[in-house]
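Presented below are the structures under discussion, each in the form of structure tokens.
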Structure I
Amino acid sequence: MGWFERKDEKPKIPPAKALWAICPKCYSHMEKSVWKANNAICPKCNYHGRLTARERIAQTADAGTFAEVFREVSYSDHLAFHDATGDYKTKVEATIAKTGESESIVMGTCKIGGHAAMLGVMDFAFMGGSLGTGTGEKIARACEQAIAERRPLVIFSASGGARMHEGILSLMQMAKTSAAIARVKEAGLPFISVLTDPTTGGVSASYAMLGDINITEPRALIGFAGRRVIENTIHQKLPADFQSAEYLEKHGFIDRIVERKDMKAFIAKMLAFWHF
């Protein structure tokens with residue numbers, strides 16, 4: 001027997017992603033427990049990271065008051081879409097299984113600081129928070145229920161835009177949701193729109209910017225087309241902070257930037273202002 005026997009087994013070292021959270025903005029490393037305890041906010045640069053729909057609901061709605069509606073509404077595959085990486089149905093079914101959600105937005109009734117509201121929260125983990133037919137249908141139905149029950153509407157957006165897998169049917173949701181929100185306003189009900197990181201494409205070009213008050217979190221990415229597309233089109237270099245929450249507030253597109261820790265209290269204050 002030799003004095004040294006080499007084992008072929010590789011040491012069981014947890015991958016870096018299992019131990020550390022990395023801030024997407026300043027690339028600071030921190031323990032995942034620290035990131036989670038700080039509500040996904042970077043303690044160094046104050047970047048507000050992405051939350052799931054359920055995490056956002058837990059932070060916004062009063063405990064025990066959220067009741068989900070229209071969960072049965074999901075995607076449609078009228079085009080039987082497929083590309084080189086597979087078919088749409090398989091992809092979206094895998095997303096449903098992974099996230100536990102039926103669509104890219106979760107809608108429900110709740111109370112926020114004691115004020116009744118219809119709350120919608122988009123989940124970027126569901127196919128990039130894309131706007132599909134199911135998303136538009138949920139929002140439209142929620143608007144109808146909000147009018148019937150005299151509830152203000154609050155929607156947290158987080159999206160890469162329209163869902164290309166559903167083609168023109170997805171783009172039609174921009175008009176559909178905008179019209180539904182117009183009916184909410186005609187009924188004398190307020191619509192509070194919260195744009196989180198990121199809110200882009202067809203969502204930013206439709207209901208996300210239609211709030212009676214539009215608010216956002218610090219350093220959120222908000223825009224329509226991407227930076228490279230715009231620069232290649234106009235042949236000009238854009239400002240470094242272009243499409244940031246701070247840039248939009250400075251130029252009048254956003255009413256207020258609100259820290260995550262203050263978001264619930266701010267929304268409740270707005271609802272009280274409108275006497276709801």
Structure II
Amino acid sequence: MEHLVKVQCIKHIYPDKTEVSLCGLEFIVDAGDRVVVLGPNGSGKTTLLSHILGLLSPVEGSVEVMGKRPDKSFNAVRKHIGVVFQNVDEQIIGPRVYDDIAFTLRNERLPGAEIDRRVREVAQDLGIEGILDKIPHYLSGGQKKKVALAGAIAMKPELLIMDEPFDGLDPKSKAEMVSLLNRLNRESGITLIITTHDINVVPQIASLIYVISAGRIVSKGRPAEIFDRIDLIKEANLEPPILTELFSRLRKRGIPVGRPDSIDQAEDMLARLLKAGLDS
């Protein structure tokens with residue numbers, strides 16, 4: 001298997017005859033990648049994810065996931081993919097948090113003791129062991145996201161796909177989600193594909209970025225490569241991260257600053273610069 005995911009110039013026709021195409025650069029994901037897909041609403045992000053999940057079949061182009069066509073080998077492929085949709089209220093269906101996390105495990109007919117072990121293990125890993133007996137409907141938005149994520153990773157997938165996972169989260173919950181996803185990638189080797197319009201968190205989580213605009217994959221690269229091209233970001237109807245634009249403007253003024261990925265890095269860079277100025 002050359003790549004974990006490979007998508008080439010796809011087109012889909014919906015039942016109402018609406019045609020959606022996604023061409024431009026090939027979309028390629030390798031094992032261990034942390035891929036973020038950036039693009040405004042209507043750019044083709046959902047169409048891309050739906051094809052990778054095997055929910056849609058292309059009328060043109062090709063989609064391969066783990067060496068198979070996901071629409072033709074749906075069950076075989078989906079066993080290795082965890083999914084968290086944008087609206088987790090539609091995804092969480094168990095009467096209790098425990099039941100929701102156990103849902104796929106039970107469908108796969110794992111032994112009861114193994115199901116219990118995995119549910120409690122993943123709940124502890126995500127810090128939600130204290131709400132296993134709670135009714136999901138009454139949970140906070142951040143807790144619901146964690147429950148959906150727990151259900152998605154309970155089967156120990158190779159690939160985790162998340163659609164707008166930071167949507168609606170407060171800053172603390174957002175930081176926790178970023179930390180969780182990075183840890184899952186680092187410690188469990190789970191490959192990540194994430195769509196988001198929250199561009200300010202992207203430098204903290206992405207190893208690779210694809211930019212989609214008007215049905216075309218217009219750019220691919222590491223965060224530093226993508227965010228160095230602020231014009232490209234704006235042409236795709238996106239706003240660059242605040243820190244990226246600020247430090248880009250400082251560099252244009254001849255101020256020797258780097259490219260921070262977080263507010264902590266920015267603080268360190270500016271503190272060193274100010275101290276050097278005071279000491280000189």
Structure III
Amino acid sequence: MPNGGDQSPEALLAQSVANNERLRSRNWQIRFRLVWGGVLAILVLFIIASLNVEFAFIERSTPFILAGIGLTILVSFLSISLATLLAALGALGRLSTNAMANAIASFYVSFFRGTPLILQLLFWYLALPQLGVVLDPVICAVGALGMNYGAYMTEIFRAGIQAVPVGQREAAVALGMSERTAFSRIVAPQAFRIVVPAIGNDFIAMLKDSALASTVSLQEILWRAQNVGRREFKTLQTFLIAAMVYWVLTIVFTAVQNRIESRLAAGDRNKVVKG
């Protein structure tokens with residue numbers, strides 16, 4: 001009989017293939033990072049050499065620009081929360097058999113997807129005061145971003161709800177659940193898991209679109225970059241700083257989104273194994 005430590009030829013072959021795959025993956029990651037670092041280094045050197053970068057000015061102005069990060073993230077979080085709520089209501093309206101609810105939801109989606117976001121921002125900030133409604137720039141930004149993104153996310157939520165098999169709801173009703181209970185306990189949780197990646201993508205896009213709020217005097221990253229750049233006639237350098245800040249924020253929140261998606265996927269795999 002073979003010893004406990006002996007392995008069959010099939011097991012040795014499988015282990016060899018797995019080791020080769022790990023080595024290939026590690027080499028790919030190394031090459032990927034080297035190319036990334038090389039491109040970034042070339043870009044930085046080109047900027048320094050061709051734009052006559054003043055490091056003293058960058059050191060002085062960067063803290064002022066970075067102070068807008070908190071407001072940018074706050075506005076983005078509040079806006080995506082409002083957008084998610086509106087998208088859920090809009091999706092239910094779009095799927096409703098009630099003509100009035102369906103018409104209102106359809107009008108909302110059509111109007112806010114059919115007009116520019118910058119126009120909606122300016123309407124909140126410049127047009128509403130003519131009606132006697134004067135709002136804080138934060139409220140204007142959150143309202144415009146939330147309602148605009150909510151219109152786009154409505155169709156995503158609707159597709160997520162429709163992706164849940166109808167048979168599951170029918171089975172729940174057959175077991176004695178009401179339509180509302182079946183939706184809240186069976187359909188909604190599954191639909192939410194489906195649309196989580198889309199919510200994450202829209203939040204990352206909203207981080208960048210929040211720069212449009214600088215037009216309504218919101219003192220976020222871009223507003224601060226414009227302000228200090230114009231004051232000292234170095235707008236190009238401050239815009240580069242702002243671009244790097246937005247880029248880093250995008251990388252960070254993309255990593256967070258990937259982690260959330262991985263956990264959700266792991267949860268689904270565990271359910272399948274337990275099942």
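Each value in this text was obtained by applying a stated rule to the coordinates, not by laboratory testing. A quick note: this is a predicted structure, and the numbers were derived from the prediction, not measured. Cβ atoms are built from the backbone, for glycine too; each structure is taken alone.
Using mean projected area of the Cα convex hull in nm² as the calculated read-out, with 20.7 as its value, let me know the right label among I, II, III.
It must be structure I, since only it matches.
If Cα extents along the principal axes in Å, for residues 109-196 alone computes to 56, 21, 20, which of I, II, III did it come from? It would help to have the intermediate numbers written out before the result.
Details: I: 38, 24, 16; II: 37, 31, 18; III: 56, 21, 20.
Answer for the origin of the read-out: III.
Taking 2.5 as the value of distance in nm of label points 7 Å out along Cα→Cβ at positions 45 and 61 derived from one of the structures shown (I, II, III), identify that structure.
Here the read-out was taken from III.
Suppose distance in nm of label points 7 Å out along Cα→Cβ at positions 85 and 221 works out to 3.6; of I, II, III, which structure was it derived from?
The value was obtained from structure II.
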